[in-house]
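Visitor: The structures come next, written out as structure tokens.
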Structure 1
Amino acid sequence: MLNLYPYNGGHVMVVPRQHAGALPDIPPFERASMMEAATRACRAISDLWQPHGFNLGLNIGSAAGAGIPEHVHLHIVPRWRGDTNFMSTVGGTRVISQDLQQAHRQLAEAMHRPRGPHS
């Protein structure tokens, strides 16, 4: 799913079906499925927008900054060299020049494209 308040354009979250607030509470198969989904998302984002890198992270618990502390989710944030600017530090706001609905359509299409067996 796309983050409603993205850090960068293309900020995606992988959310497991298991409703749990801690990694040990998610079955091993579902934890592995989260990483596979993250891999597919990174590939689709790379195909679409060619970021220079990614930040992947889990904020587990409210003390760690989790917006939904009772539901573990994995953030995938595409990064480009120089993608930070004065707006974040001086203005206290972020500028995302991408429509979420358009990004969602593009990502959904890219993630469902057929791939080779090891891609």
Structure 2
Amino acid sequence: MNFKTDIFGTFDKEWALLTAGSIDNFNTMTISWGGMGTLWGKPDVTVYVKPIRYTYWFIENNDRFTLSFFPEEYRADLLTLGTKSGRDGDKLSLTKITPKSVNNGVAFNEAHTTFVCKKI
């Protein structure tokens, strides 16, 4: 794992893809907010998704989600994925990012770090 020491700036400066669903039916969105820490002695990630977002349905209907962080060279792809809606079509086809199945969830080949998260 390529883990950075500036954990507090990771979401804000690096962005991430929040992805929920299965490899056959998922959606992803770019986020630049959230938190990481420890809750009740276990690693914890907190993310926020507005109910209006298409990804919200996938988060609500799945027990797991992933957070994927990418090298800077994928910044334009993350911008595309943050400004296009999966409701309108295959937005991943507009990027160089390729999905893969991980632990009953979806991550991406190009990510340098992916957290597989279980909702609590």
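Visitor: Identify the structure, out of 1, 2, from whose coordinates Cα Rg over 2.2 N^0.38 Å was calculated to give 0.99.
Guide: That value comes from structure 2.
Visitor: Still on this structure, please answer the following. Given a value of 16.5 for mean count of other Cβ atoms within 10 Å over residues 44-51, calculated from one of 1, 2, which structure does it belong to?
Guide: Label of the originating structure: 1.
Visitor: Assuming 18.0 is mean count of other Cβ atoms within 10 Å over residues 28-35 as calculated from a single structure, say which of 1, 2 it is.
Guide: So the calculation was done on 2.
Visitor: A value of 1.22 was computed for Cα Rg over 2.2 N^0.38 Å, for residues 52-99 alone; which of 1, 2 is the source structure?
Guide: Considering all the candidates, the number was obtained from 2.
Visitor: In addition: Any idea which of 1, 2 comes out highest on mean count of other Cβ atoms within 10 Å over residues 36-43?
Guide: Sorting by mean count of other Cβ atoms within 10 Å over residues 36-43 in descending order puts 1 first.
Visitor: Right, here's the next one. Can you tell which of 1, 2 yields -3500 when helix-only ellipticity at 222 nm (-39500 (n - 2.57) for each DSSP H run of 4 or more, over all residues; to 500) is derived from it?
Guide: Going through each structure in turn, the value belongs to 2.
The numbers here are math on the coordinates, done by the rules we state, and not lab data. For clarity, every value in this text was computed on a predicted model and none was experimentally measured. Cβ atoms are built from the backbone, for glycine too; each structure is taken alone.
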